[in-house]
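Participant: The structures considered in this document are given below.
Bear in mind these aren't lab numbers, they're just calculated from the coordinates by the rules spelled out. Computed from a prediction, not measured in an experiment: that's the story for all the values here. Cβ atoms are built from the backbone, for glycine too; each structure is taken alone.
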Structure P
Amino acid sequence: MRFAILIITYTSPKQTKRLVDVLNNGSFDFYIHVDKKLDMDTHKELFDVPNVYFIEDRVDIKWAGFSTVEAALNGVRQITASNIKYEFINLITGQDYPIKSAESISKFLKDNIGKEFILYKDFETEWSEANERVNRYHFTEMTFKGHTRLEKIVNMFMGKRKFPLDIRLYGKETFWTLSMQCAQYVVNVIDTNPQLKRFLKYTWGSDEFIFQTIIMASPFKDNVVNKNYRYIDWPPGESRPKVLLTEDFDNMMASDSIFARKLDINKDEHIFDMLDKANNVLI
């Protein structure tokens, strides 16, 4: 029984390697999407690891843009093309780190075959502020000077946008643990609906809602557990999570999550050592 770890990374190669090393217990294969802005050689220390695969169709990722979704979709496509049977695909970033041992994570996944783990809220009843992500135009992928002004002008004269599929909207956080079949289903829905793909390119933070929205209207809906088992500290009113430090160790260990984000090895390497020691890992 094997599991895939899909890592989307744009930061420290040292941290990505440590992440792979700490999880590499024989149960996991690693598929790494290195942001197209980075030179692949930054991750050359992982080139010869036999169960590490680099996503070939790389994307230049823009924060809150559809490019994050594209990177995840490209990863799922390559995992599918491998013809290796995986029970789960875990989507994480290079700034995530396990707070349980690799053996504990493997056991958790084996014990939960048939479930889909993704955090969601209903846009209509629980997360109404997220509606602006879809009913307004967002030029998050544009980088030319004046693009934010253009965005304001377009929204001033255009009416509210309507989601192209007649389904309810759900979302919350990007990261998930899905069966291979469920992840493939999401890819297929997006690939067979070009109007949807065009629509998503002008939304904000589509990575935080499109998987949830498609899954909650799918045959996989009844298998969904509304939890992603990621420990994340969201400061009130902030759009980015707190960087977790040594001071956060006790809270991380007290949670039932399997991964924490986000950590930065250049800001606090000691927290990595503490987590490894707690999980009896030797790096």
Structure Q
Amino acid sequence: MPSLDAPSDAPVRVPEITIYFWIVKILTTGAGEAISDSLAHINHALAAGVGGVGLIIALVIQFRIRRYLAWTYWFAVLMVAIFGTMAADVVHDGLHIGYLTSTSVFAVALLVIFVWWHRGEHTLSIHSITTRRREVFYWATVIATFALGTAAGDMTADTFGWGYLRSGIVFAVIIALVGIVYYLVARNTPRERRYDATSTVAAFWFAYILTRPLGASFADWFGKPHEKTGLGYGDGTVGLVMLAAIVIVVAFLAVTKVDVPDENGRLPEQALMAERAPL
């Protein structure tokens, strides 16, 4: 079993944050919601088995890989999405705990993980995931964000009575505002400190949490029947369409490696621009 620690110059085990990152992240949230709900309609034990076993397999593969690979990373995120939906639904349907309460509990759990992570590693930056210990914290955080986001999305749609479409629009607006704040802060932050600045790290994780209810709300809007404020296309159909979209985008990432920086920390397009720049 490899040590949890690795050399500080070890390759980063997560992708660079590009537009493709957010596209696939939102697709996985929607696919996870739709696939989990579709399996639950067939059999709750089947949903639990696929979510739990699939998550274990995905994380074992991910931890055995020494650097970021698009297929293994996004497979793990997808299984976290399915498991997170299942966990939130079990808390609500199985334990009969309201969405407001479960959202609060998951928020506290996420806060505890963040505090624990920061006290041990002194950073919450996704660009610092170069050791197995930090990767453990990272995936624990991801699982908590998916469970929190699922509960929050269901809370706004059901408890607050907003419905799926209105919930999705609200989360989209909030994420857009976070993006604007991030842009304004990053523009005035030196490039070498931009990724690790407290404000930008906080903006990243806030947006990361909100992409879960954003994707799940629109997936539910497309999949759920009309009487539940949906369009009625079916969870299975929505899940398959989003899964196909994930495969296409991840295949593009695996081939082009546009989300993998070089030894100088530059993405392929940045390196190309530097080569074309006049001396």
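Participant: Taking helix-only ellipticity at 222 nm (-39500 (n - 2.57) for each DSSP H run of 4 or more, over all residues; to 500) from the coordinates of each of P, Q, which one would give -9000?
Facilitator: Here the read-out was taken from P.
Participant: Ok, one more. Just checking, which of P, Q has the largest value of mean count of other Cβ atoms within 10 Å over residues 46-53?
Facilitator: Q
Participant: If you don't mind, there's one more thing I want to ask. Ranked on relative contact order in percent (Cα under 8 Å, 6 or more apart), which label among P, Q comes first with the largest value?
Facilitator: When relative contact order in percent (Cα under 8 Å, 6 or more apart) is calculated for P, Q, structure Q comes out on top.
Participant: A further question follows. Here mean count of other Cβ atoms within 10 Å over residues 78-85 has been calculated and equals 13.2, so which of P, Q was it run on?
Facilitator: Matching structure: P.
Participant: Work out Rg/Rh (Cα atoms, Kirkwood Rh), for residues 30-125 alone for each of structures P, Q, then name the structure with the largest result.
Facilitator: Structure Q gives the largest value of Rg/Rh (Cα atoms, Kirkwood Rh), for residues 30-125 alone among P, Q.
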